[in-house]
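Next up: some structures, all given as structure tokens.
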Structure P
Amino acid sequence: MNFKLQLVVCPSEGNAPTLEDVFTWSREDLSLASVGLTLAESKELLQCLQQKMIGQQIATHLQLQQPVGLRKKGSYPLQLKTLFGNVSVDSPRYYLPPSETGPKTFSPLQHLFPQHVTPERLYLETKWASLIPYQKTAHLLHDVLPLSAKLSGTTIQQHLHAVVEAQEKQLPQEVAPFHGVCQRDREALPCPDRPLVVGLDGGYVRHWHKKGCFEVIAGKSIPAEGGAKCFVQEVDAKPRRRVFKVLRSQGPQANQAVEFFTDGAAVLRSLTSYLSAESTHILDWFHLTMRLTVLQQYALGFAQVDTAGEKRCKTA
């Protein structure tokens, strides 16, 4: 039995659709191992389909957006790193009118694709690289997707850092209060059922490329409804803004009660201040017990001193 997959391209209204053969495969004996698509066939199928779709999209775009009055310099290969493999396309370049300043040539695809990695691929790389080692992420993506053999843990690390730096630039500056809603508007809102519980703790992590350590904060936000969120962040210039962004992502109301559980460290206490008008800072039971134990030992020491002093007075 032979199978053939064809791609029908409908450019626009009034134009006849075009038909292209994408993939063909055959099956002889039916068994558990030969039923349906294999992993290797699915990778090859997706890669062929991606190549033809992108080729048709770019050809149509260049035909519609072709510069008028500009002389063509030539073409050069442009490689797009997509979720279903690397796709090479011809990128034309045109001469611009002569000027003293500015570029001398213009490439439509270079302006259309400022970066050559698609957002979906960056999403999967950064998602798994934040959970497992970089090289393990590369192995995982190689197992399920038709990616290039050049994808390595170092490449994923570079992509992850580029995404983080882009998000850092979008993060607003720190402000003193994060309430944003007046008391009258908060009182008009319905009362939430249960508070939002946030646990925070800090620690020091060794810097492997530089001498010394840096401080990080780990936390977990548990809303009344929905899933909890865990986060880890560095103590930098915008720590409160980052925690506030995590809380806002869970959709609480302006009058949502928030309970922060910390070990009482000064960094964590300042981190939770003015994040919410209905916030409460609570010392967790472990560190509360530690402080009570220290006070108890301190009181026992006073009792022993008083007993010894009383005996000396009686003897005298």
Structure Q
Amino acid sequence: MMNQLEMRAVYTQTLIELAKKDERIVLLEADLMKASGTGIFKNIFPERTFNMGVAEANMVGVAAGLSAGGKIPFSDTFACFAARRAYDQFFISGNYARLNVKLVGTDPGIASEYNGGTHMPFEDIGIMRNIPKLVVFEPSDPVSLKKLVEKSASYQGCTYMRLHRKPITVIYSEEDEFELGKGKILKDGTDITLIASGAIMVAEALKASELLIEEGISAAVIDMHTIKPIDTELILHYARKTGGLVTCENHQQINGLGSAVAETLIENYPVLLNRIGVRDEFGEVGKTDYLLERYQLSAGHIVSAAKTNLEQRKKLELIQI
């Protein structure tokens, strides 16, 4: 088995390393320090750690005030609360005021498992994409998490990060470089392109690409870690190269990664796009493996979508296969 690291531990260690170099880094929590694994940060920097209690909107408002005072605040809570409860404060106090708040939403989508439908955010990307100039991103493994948190800290402006808390297999090397707004090519391909985001769906897209190889189909895999701003250049390059795309996201199909890719294609280079994502449903209790099948997000469903894309293109006589 490849090396696995707990994402929340990597996040905390990255914040500690940043804070040691920059006294402006501070941490705000909404009474979920154990869940987000940031207790170690508090032990090292007690004067730079603020537990705001179960008051997410107030937490973001205080973060905005700290930002106005020259600090770089990272504010953590479950993604459902970050997107729904604290939205107005993040929109107005953080973004409209042109401040520098780094909001982190943990356990996105089906990652919330046994917390169930009330805590299962399938809509947070869609909500956050509507905020002007906001950077929205989702790391896919421990290496990309570390590098993208560093980029977020140095970026002047608000960001929203979806954070998978649990252990995830390392897919990148320490030498890999990351840039907000620029996707990463994990596998090249010629027949179809799989564009995925986040720890769960990038892994499923990679599995799907191996299954497609067994059927003689060459699939490129792109880790679109930044949903906003989307990497238009990379999308269009592979639209021209492979002629068809499948997006894979742990989120509603509405206004998420698939919508962002569709917007790019329709305005620049229309090709056939199929979307893997939650189909206008609420969440429910379950383990990840069950939920992957329940919401049709698994590698097998990605394979089916890719084959459907190829069949549709053949019928439309857009390509020769």
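Where a number appears in this text, it was derived from the coordinates with a stated rule and is not lab data. The structure displayed is predicted, hence computed values, not measured ones. Cβ atoms are built from the backbone, for glycine too; each structure is taken alone.
General observations
- Which of P, Q yields 16 [relative contact order in percent (Cα under 8 Å, 6 or more apart), calculated]: Q
- Which of P, Q yields 23.2 [mean count of other Cβ atoms within 10 Å over residues 224-231, calculated]: Q
- Of the structures P, Q, the one that 18.5 was derived from, the read-out being mean count of other Cβ atoms within 10 Å over residues 232-239: Q
- Entry that produces 3.5 once distance in nm of label points 7 Å out along Cα→Cβ at positions 120 and 192 is calculated, selected from P, Q: P
- If mean count of other Cβ atoms within 10 Å over residues 32-39 is computed and equals 9.1, the structure in P, Q: P
- Structure from which 34, 19, 18 was derived, semi-axes √(5λ) of the Cα gyration tensor in Å, options P, Q: Q
- Top of P, Q by FRET efficiency 1/(1 + (r/R0)^6) of positions 136 and 200 (r between Cβ atoms, R0 = 30 Å, to 0.05), largest first: Q
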